[in-house]
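Next up: some structures, all given as structure tokens.
Read the figures in this text as sums done on the coordinates, not as results from a lab. Nothing here was measured: the structure is a model prediction, and the numbers come from that model. Cβ atoms are built from the backbone, for glycine too; each structure is taken alone.
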Structure 1
Amino acid sequence: MKPILAVLAGLVALGVIIAIIAVAWWGTTYNSLVLTQEQVKESCGQVQNVCQRRSDLIPNLVAVVKGYAGHENSTLVEVIKARQQITQINVGDLMKNPEAQKQFMAAQGQLSGALQRLMVVAEAYPNLKANENFRDLQTQLEGTENRITVERMRWQQDTKAYNMLVRGFLTHIVADHNGFTVLPYFEAEKGAATAPKISFEKSSAILP
């Protein structure tokens, strides 16, 4: 009788240990899913923040250019319209909506192109190029374009890490049970890995 009780006690103890390990694993996996999902949210938000920062620079840039090259109306209008198009997009949940991602980044690409063409126009106005406010805005735009590229790549990397966890062996059980789903990968437009160059160099500023 005693050997049987000892075996049963051993099995109970083993079951308790297994249960503790399972609960600990479940909790750790859940926390990892939450953490990686929050990282995707943060990186997606950062992309929107830096894009908004660039958009906020446009009114001052247009005002400065008008003071020296107001008759370049078509180029100025192009920049203004590109910015307005961005403000009219309802991105919704950009992190989860691939169509919203496509519209959002297409509009950002159009604004980058319009800014590049504006800088080509500025090449013909030495006084504008020498204007301190204009040069400061140009520097800020260059930095913002680089930030957009960096944050966009980080968003993609964080999404990849999250999706690998959601679809991983065993971890997908926790994910499915708690409503964690695969997120769409942001598909950047061709050439998005390199930040557009906002400069006076015609050879690099003209779009293909």
Structure 2
Amino acid sequence: MKKKGIITIIIIIVVVLAIYAWIKGAYNGCVSRQESVEAQWAQVENVYQRRADLIPNLVATVKGYAAHEEGTLTAVIEARAKATSITVDPSELDPEDIAKFQAAQDELHSALSRLLVSVEQYPDLKANENFLALQSQLEGSENRITVERQKFNEAARNYNQYIRMFPRNIIANMFDFEKVGYFKAQAGAETAPKVEF
């Protein structure tokens, strides 16, 4: 009888340790992926901030050459202020917050695009070395933004998939691991622009 009791206790201990190891592994996997998402979000904010930091110099350079573009410059300054005022808590990356952040950033992108188009009227400005360097840096920033947003979406997909798969979803729900949102294409991006010659 003693031997059966010892075997039963050993089996119970092994089962408890196996359950503990599984819960620990699932929880740590959720934490690891959540940290990856938050780190990638920080990188997204970093590249957006780099672009925002270039704007005052761009505005100052354009202002010296294109005094008639006051409205366009004001729109860029206001869009920059709005874009830098919106912050998203990386521990709560819900789709609504990401959409608000993205909308403000898209507004800034549009204002910058209008500014760069209006600059075409000023050949002296287009030849200015400072302007050309700033324009090149802005283009580089836009490319970095695209890359980092794609990396964020990949980290978010990896995390969301991990916490939603059975049986890990039980652990994720127990410890309040929430699904995070994604960056989405701008409205109308699915339609190609119409070009006429």
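semi-axes √(5λ) of the Cα gyration tensor in Å computed as 55, 14, 12: which structure among 1, 2? Show your work: numbers first, answer last.
Working: 1: 55, 14, 12; 2: 53, 15, 13.
Clearly, the read-out refers to 1.
For the read-out distance in nm of label points 7 Å out along Cα→Cβ at positions 41 and 105, a value of 1.2 was computed from one structure; give its label from 1, 2.
2
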